[in-house]
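Read the figures in this text as sums done on the coordinates, not as results from a lab. Small disclaimer: the values here were computed from a predicted structure and weren't measured. Cβ atoms are built from the backbone, for glycine too; each structure is taken alone.
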Structure P
Amino acid sequence: MAHLNYDVLVGGFHCVKDDELQIFSDTQHFSRHVKAMLTVRDDAMNKTGERKAYIASLICDADDLSERWNIALELGVDGVLIARFIQGFSALTKLARQKELPILAHNTCSELLTRNPDWGIHERVWTHWLRHCGADWLVTNGGFGQHLLSNAFEQEVLCAMLEPLENEFSAVMPILQGGKRPEELTQYRDCCGQVNFMLIAANWLDNHPQGLLYAANYFRNAVSALEN
C-alpha cells in the first residue's frame, strides 16, 4: 500500500487515504502501517516540493479507538477516517470534540438506511446529523456528479453540507466517490457549484493501462488546466 500511494503522490495527487476495507488485526500492525504511509508521504513531499497529506483509517473495535487515535496524533497523520454507520455516531463526536485532526466520516453501510425507495432516511437528514457531530469531510453516494446538471437530490445534499448554520458548526467538504475521471472535472465543479470538494479517483487510476504514476500525473495536469 505504501508503494502504491507513493506513486500516486509523486504523480501529482495531493492526498491519499486508507481504504475503508483495510482492517488491522491489532494496534501493532496499525502502527506499522501508519509509519510506512507517513514515510512515503514525506518522501513524496521531498521529491516534489509540494505539501502532501495522508488520512489514516480508524475503523476498529470501540476498545481500540482511543489508542489508535493517540497513535495517529503522535505519528503526525493529516486526518483520520471513521465509518459512522459501523462505529456509531458517538465515535465521531468523541474524536471531533478534541479538535485535533480533521475527520472523514465515511458512508460505508449507509445504503442500509436509504436503498429501499419506500422507507429510509434521506441523505440530507443524516448529512445534517454528521455535520453537527463534527465531521469535516463527507463522502457522497457513488453516482454523485455524474449528471451534466446537478439534480434536486444532489442540491439538497450539498445544501445540507454547505449552507450557513446559526451555530458553531462549519460547512463540511463533499467528497465525490466512484472512480472520478479527469475529462469530467468541469462537470463535477458545476455539480458542486464551487471548487471546495475532493474527488476519489482510485478506480480510474487503478485500471489505467500506463500505470499509476502516469495516470496520477495525467489527472493532475487536467486539474491544473481547469484551474488556469
Structure Q
Amino acid sequence: MAKIDAYTRELQEERRARDEFMARDRDSPFVSAGVPFHPLRYFPISTDFVVDAALARTDRPLEAYLRTNRDGQTVVRYLGDLRFSLRGARLSLRLYHAGEGVGTSVFVPFRDGTSGRQSYGPGRYLTLELSEDDRYRLDFNRAFNPYCAYTDAYECGFPPAENDLPVPIPAGEMVWDPDRNPRGPSMAVLERTREELRRRAGGRPPAPPRSAAPKRTRRK
C-alpha cells in the first residue's frame, strides 16, 4: 500500500508540474501560441495499466514515416515491436526513435479504444529511455497528448495503423477540449484543412508549423 501511495503522489506531482509548465513556460504550446490554458485532464490512476514489455528488435533501425496533422510526414527510426500482455490480451506496439537531438529517448505513439471519445482521437504518446536489455516498463498512466491536441500551431506525427490497440486504455491524459476532438488522424487533417481555408477566406495568413517532438515535460 505504501508503494502505491508513493507512486500516486509521484504522478500527482508530475501532473502538477506539467500544468505549471503548460500555463507559464514560454516553451509551452499554450504560451507560445497564445491559447488560453485550463488544467489538463486525466483518467484515474491505476496500476492495472503498468505492464512489462519485451522488445523484438529489427535487424537494424529502419527509416519510417508517420503522417502528421498537416498531411505531411515526419521521419523516424523504427526499432522493433514491444510485446506485452494487458488484461489477458497479447498486444504489441512499434517503438521509434525521433532522430538527432533526443539522445537515448524513444517513444511509442498509440491509439486505443478510448481514442476519439475520452482521449485525443489521433493518438497519444509514451516516452521511454532506450534499454540495453530490451526490457521496458510501459506506464500508460504517463501517456500524454502531442502538442497538436491543443493548437494547430504545432505539427506532430500520428501513430501508424500497427499501433492501434484493440482494447481501451483508460489511463493517462484525456482529451483537453472535448469539443475539439477529431475521431482519428484523417479527421484531424481534414478539420485543420478546413480551418486553414477559413483563415485564408478571412484574410489571415496560416500559422507557421512548429515541430512537436514527442517528449515529456521536464520535471522541476
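Given a computed value of -15000 for helix-only ellipticity at 222 nm (-39500 (n - 2.57) for each DSSP H run of 4 or more, over all residues; to 500), which structure among P, Q does it belong to? Attributed to the structure labelled P.
Looking at structures P, Q, which one was mean count of other Cβ atoms within 10 Å over residues 37-44 calculated from, given that it came out as 18.6?
P
Comparing distance in nm of label points 7 Å out along Cα→Cβ at positions 133 and 173 across structures P, Q, the highest figure comes from Q. Which one of P, Q has relative contact order in percent (Cα under 8 Å, 6 or more apart), as calculated from the coordinates, equal to 23? Clearly, the read-out refers to Q. Could you figure out which one of P, Q the value 17.3, 59 for Rg and Dmax of the Cα atoms in Å was computed from? It must be structure Q, since only it matches.
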